[in-house]
Structure I
C-alpha cells in the first residue's frame, strides 16, 4: 500500500533536525506510520511531498522506483527517508537492519537526480541515522525523539493538523455502517429514482436539478464545521436518499465537483456521511467527492482511500480513476489548474 501527501503552503512545518522531521511525519501523512518506509521530498528547503510504502510491499517489482518517481513529478530535488519498524529493544548501531534497502534507495534517488540527504531508522521512541558513522554524532543506542518538546509537533497542533493512531484509524473514517440499515434504504432510493424519472417525463428535470443542487450546497456548508465525526447534526433518510440519487447523476455531480475544486465548497463531512450510510453504487459519488476535496487539501492518503473505495463500489467510476492517476503521478494539488466548466455547459 502506498500513500502520498502534500504539504500545504499555508502550514509549512519548520524543522531543525531529523528528530523534528520524524515528529512531523505523522502530521504530514495524517496518521502515525507503522512498518513503513516514508520518503519526504524537498523542494529547496520546503517539504513538498511525503510518500509512504508498507515495508511488506517493497518486494513488488518497481514499487520503490515508482514511488520515488512521484518525488520527481512533484519537483523535489532532495529527499530524507525514514523507516518505521518494530524492532527488539537491543538494536544498536552500526548493526542496523534494512541497510540493503537504504542502498537501493540511494541508487534509485541518484538515478533520478534526487539528493538523498539522510536516511533514518525509527523504533521504540528512538532514531538512528544510516549516514552517521561516529559515536559522537550518533550514539549506538540511538537518539530519543523530541516528543512533546518538538517544535514541529507544536506547530502542527497549532495549525490544526491531526495525526491519527494509524492508517487503519484513518480508513475507518470511511467505513460503511452495518449492512442492514443501508439495505433498508433501497425502497427510498428507488422512490427517488422514480421521482427523477418523472421529472424527465414531465419536462421539469432542470427545475428539479436546480432544487436538489441548492439543497446539497446548503447541507454541505452546514456540515463543514469539522472533518471528523460529530458535526452537522442528523441527515434524515429522505434527505440522504435524495442527495445520493442526485449525486449519481453526472450533471449534478459535476456541478458539485466543480464547486469543490474551485474551493467554493468543501463538504467532506456531508460526503462522508452519505457514503457511509447508502448502499453501493450510490456511495461512489460521495466517496469520490470526499477524495477530491482531500486531494486538493493535500491529504493524499485520505484521497487515495476514498477513490479506491469508490472504484470498488463502481468499477466504471472514471472520475475516481482520474483522481488515482493524479495521485500516482504526484501532481501538486496546489498547482494543478482548477477545473473549468465547458462553455457549452
Structure II
C-alpha cells in the first residue's frame, strides 16, 4: 500500500514521541511508500521509501501556517497515498476527513485516552477503523474500534547486567502534568517515609509550558515534606536514553487513569522492572499485585515489592518480560497492516474507478 501517516513529531530524540520513528520504520517494511506529515521534524534515519514533510514547528511557523501547510500537503500528495493513518490527534481527521472521504481514502485513527468528546465522535465518523490499546479508552466504545498490542521494541528494552539496579529505587517517567498524577506517588512516598521505610525515587520528565506552575508546586511539596534526600527530579530524556533508566531502578510507577495504558509500563517490564499502575487494563493483564486504586493502596504495594527477596525479584521480572513479548512492535505492526487491510484500499480504489467511469 501507499500510506499517508500524520503525527505530532518525527524525532528520535523527542522525550515523549521518539518511539514513533520505530513504528514508521516497521510500517515501511509493508508499504510501497509512506508520506509522513508531522508538526515537528527532528532527528531520524528512515528507509528510502519514507518521505517526511513538516508543518514547521521547528522553524517557528505560526498556527495559521500549520493549517496552510497541512492542506497544501494533503492536496499536493493526494496521488501518492491510498490510505491515511492519523496518530493520536483527532484534529487532523476533523480537518482532512471530508477531503479523504471525497477522494475515497480509507482513514484510520489511533487514539488511546480515557477522555473524549463529541469532537472525538465526529472524527471517528470519518474513519474506516479506530485503534487503541485500552478497553477503557474513550474510543473503545465504537463498533469499528480494534484493540491493538502496545508496540514496544523488545530488542531495545531488555535487562542489562552491566547496569546495576539501585537497591530500593523507584522510578516515575512521564510528562509532568496533572493527568499523569505524579502528586499521587509523592503522597504515597511521604507515607512510606513516615513509616520509616528507606527508598530513593526519581521523577523524570518535563512539563508543557501550561504545567510549569504545577511542576514547581511538586518540587515545593517535596521540600515541605523534607523528602529532598529521598526524591530527585530530572528533565525529560530522549526515548533512546530510557532503557538505562529502567535498568537502574527496581520499581516503575505509573499513576495514569485507566484508558491510557501508557507504553512506558511495557518498556519497564521489558527491562524486568516491577511495575505498579492505576490501570485496570494492566490489572486484567498481570493481576492485582501490580495495580493500585488510591494512595494508601499504592503505599502498601510499594512496601510489599521492596520486601521481596532477590530470587523472587528475578523470577517476577522474567515473568513480566514474557508478557511484553506479546506486545512487541512487530506484533503491533502486523496487526495494524492487517487492520488497514488491502481489501479496504482496493474497495476504495475500485469505487473511485467506478465513479470516474460513470462520469465519463
Structure III
C-alpha cells in the first residue's frame, strides 16, 4: 500500500483464470472495499493504444469553439451530450451548496441498444454525437465496449470478494445503462470563487467507476477515514477504480462509497495546466432492486437502507447535481 492509502492491485491473476489467482485478487479487492473503496489496477488488458486514441479525440473536441460544442449540449438531466463549464455542482448530489464546478464534460449512453420495449426509456436516451472530430463516435464506441467488458470482470471479482458465486451479478448487469463520460478541466485564468473546485466533493452513485486520469496539476483526492484528503497517485498504464453508493447499499455499509473531489491547481500552475479524465460509470440494470445482501446483515446488524431501484436512485442523484442543463 502506497502512502496515499490507495492500494495497487494486479488483475492479471484473475484474468488468467486460475482458481487460486481469482481467490487471491478477490481477497485483495474485498479488503480494499472495506477500508477505503478506492484502488488502482494494472494487468487490466486494455490496450494503451486505444486509451491514447480516446484521449486525443476527446481533447480535440474540448478544444473546439464553444459554439461548436453547444450544438450537442445536453438539454435534460437524464440525457447525454455536452455539459458546459459551470453547468454542474457535484456537491449538490449531497444536498450541499457550493459554486458550480470548473469543468466541462461529454457523456455517452450505452452504445448498442436493442429495439425492445425494455430499452425505450430515459435511461437509454440517445447520445448527441458531435460532427467534429469525425472519428469521435467510432473511437468512443470502441472504448466503451472495452470498458463494458472490464467492468463485468470487476463485478465478478466483487461477487467472489463477497463470498457469493462469481456470476452472482451477471443477470443484474446484463442490460446496464452505464455511461462513458470524459471530463475536461480547463486552465484557470481567474481565481476560483470561495469553495469552488474542479469537481466538488461527492460519492459516485452507481456500482463502480473506472477512471483513466491524466497526471497533471489539480487532481483527484480521496477522503480518508481519518477525515483528511489524500492525493491519488497516477500510476502509468493503470486505472483507478472505486465503488459507488449502490455497492455500499447492497453490502449494508460493509463496503465504502468514499467521498472524493478534484482540486484546483495552485495559482502558479493555473495557466497552462488543463486536465482530462476518462470515466466509465458502471450501472446495474435500471430495474434491479438494490437491497441488503443476505450475508451482509444479521443479528445486531439490520439493513440500514430501504430497497430502491437503480433507475430511481440514479435519477434522483443526477437531478440534484445538475444546474443549468436541467432547468
message: Computing distance in nm of label points 7 Å out along Cα→Cβ at positions 136 and 264 for each of I, II, III, which one ends up highest?
response: I
query: For which of the structures I, II, III does the calculation of helix-only ellipticity at 222 nm (-39500 (n - 2.57) for each DSSP H run of 4 or more, over all residues; to 500) return -8000?
result: III
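No lab work stands behind these numbers, since they all come straight from the coordinates. Note that the structure is predicted; figures quoted are calculated from it, not measured. Cβ atoms are built from the backbone, for glycine too; each structure is taken alone.
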